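Q: Pasting the structures in now, so scroll down.
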Structure P
Amino acid sequence: MPRGLRRFQESRQSHFVTFSCYRRQPYFARVEAFDLFVHVLEEMRRRFQMRVYGYAVLPEHVHLLISEPPPATPLAEAIH
């Protein structure tokens, strides 16, 4: 992880999160992988009491617009 990054958590703001698949492989091009991601995203939303305002699942990456989890849970842990 690069040095000097600042994390802004417990700000009660929404967060835009983007991540890519390993080596930008198009894992989400398969319907099964896409369906699994959406299922796990819903489990994560419930488990960490978060709101998912929107998401875009592309073949090799994902965009999420989410709320923060309750203060006792770091955002990094929820999206891990």
Structure Q
Amino acid sequence: MPESQAAYLDRGSLDKVFLYLLLGPEGVSLTDPAAIRPAIQAALAEHNVRYIIDHDRTAGPWLEQIVGWPMVYEGDGVAVYSSQ
């Protein structure tokens, strides 16, 4: 993978990686959850994302708190979150 495409991996925490991937470099500077949630939900909607699959259950708390989507499936170490 080209270094420019993998730059998001250097963001540190999981939440910073998600913010960078969804909102670009300016997203990393957001700190207010009241501003982060609508920005992320808009970015996911813009990309027609309706489900997020958390394969190892590490993103669950962040997804529930910041993204605000409910878990619709849980099993075998996998959780699925849905926008609907």
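Q: One of P, Q was used to compute relative contact order in percent (Cα under 8 Å, 6 or more apart), and the answer was 38. Which one was it? Provide the component values of the computation, followed by the final result.
A: Details: P: 38; Q: 22.
It traces back to P.
Q: Work out the source of 2.8 here, i.e. which of P, Q gives that when distance in nm of label points 7 Å out along Cα→Cβ at positions 18 and 42 is computed. Walk me through the numbers before you get to the answer.
A: Numbers: P: 2.8; Q: 1.8.
Here the read-out was taken from P.
Q: Which of P, Q yields 13.4, 39 for Rg and Dmax of the Cα atoms in Å, as computed? Write out the running numbers ahead of the final one.
A: On the way: P: 13.4, 39; Q: 13.0, 36.
Checking each candidate, the match is P.
Only the coordinates and a few stated rules stand behind these numbers; no lab work does. Note that the structure is a prediction, hence the values are computed from the model and not measured. Cβ atoms are built from the backbone, for glycine too; each structure is taken alone.
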